[in-house]
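Heads up, there are several structures right after this.
Laboratory data are not the source of any read-out in this text; all were calculated from the coordinates shown. Since we're looking at a predicted model, the values are computed, not measured. Cβ atoms are built from the backbone, for glycine too; each structure is taken alone.
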Structure 1
Amino acid sequence: MRTLVLNAGYEPLAVVSFKRALLLVMNQKATVILREEGNPVCAASGNWDRPSVILLTRYVRAPRSHHVPVSRRGVLRRDDHRCAYCGRSAATIDHVLPRSRGGRDTWENLVACCLRCNNTKSDRTPAEMGWELRFTPKMPNGRSWAVRGVERPLPQWSEYLATAA
């Protein structure tokens, strides 16, 4: 299970394992805001509520990065795992302007792509293929991109992540 960590200003910071979260609570470095009902953690010292959202007792500044580093996982997440050319499910990424022609690893040049389109396109540009991108690729924005581990948020986190958008 995963736990959402908030700073004292209720800004999301990270997602950690419930074991790490419970350790922070036991060492009085965090308090439990939201717990999983009916699923306690049994230990020699007694039963503990399994935390779903914790609040750090000391203020920790949330990162204010304007630049989101490019990654394969990030490109797939940004494009919702959909091919930028045909719209089918995508598991690979493609350089719009191929690397062999000077294309760089940037948010604007990378898109999610299905294996079929990736192999068909090969070392050509979409214009040479007569293809069009379904959207204009750009760097994602919003605080939720700065929170580590929030790719698959739990439904009970929605009110805490809404402030991060």
Structure 2
Amino acid sequence: MPKIPDLVAAADPEARALARALLATSHAALAYSDAETGQPSISRIAFGLAPDGTPMTLISALAPHFAGLRRHADCAIMLGEPAGKGDPLTHPRLMVRACAIFVEPSDPDRPALRDHWLATHPKARLYIDFADFALVRLIPQSALLNAGFAKAYRLTATDLTGAP
């Protein structure tokens, strides 16, 4: 059987910029493993970036993905929405493989992360301090950017956050 060539390119400056633009959104789809069955599951989540550019979310223990991420930290997020016209598969989208790290109430970074979250998600002020809510860092491991027809790029965590 002939080897299929890898048609996915390494990230270039344009791909990095598009990926970072897609990260600047307020919601995402989260893929996670169900806590009880281990089967793949998906949910829409509130989404944002920490001050250092790390993806994060705020979730309630009532949501099934809370228990799923507590049990299996590996997850993925999908960002990007099709525009009103044209083939949805031609619109850019970013899939990020990540590891979920819960920000515990005693974490010294929590107050700053809480304030930053509220600056970008002000309606969360109603529930962010409820005992069942937790901030969760989604530490990028790698990513795949589909920038439209025949434009696919592999990205590293550094490509996404710009951190050294």
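Structure values in brief
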{"quantity": "At a computed 0.60 (FRET efficiency 1/(1 + (r/R0)^6) of positions 87 and 127 (r between Cβ atoms, R0 = 41 Å, to 0.05)), which of 1, 2", "calculated": "2"}
{"quantity": "Per Rg/Rh (Cα atoms, Kirkwood Rh), the highest-valued of structures 1, 2", "calculated": "1"}
{"quantity": "With FRET efficiency 1/(1 + (r/R0)^6) of positions 23 and 119 (r between Cβ atoms, R0 = 30 Å, to 0.05) derived as 0.05, matching label from 1, 2", "calculated": "1"}
{"quantity": "Source structure (of 1, 2) for relative contact order in percent (Cα under 8 Å, 6 or more apart), computed value 22", "calculated": "1"}
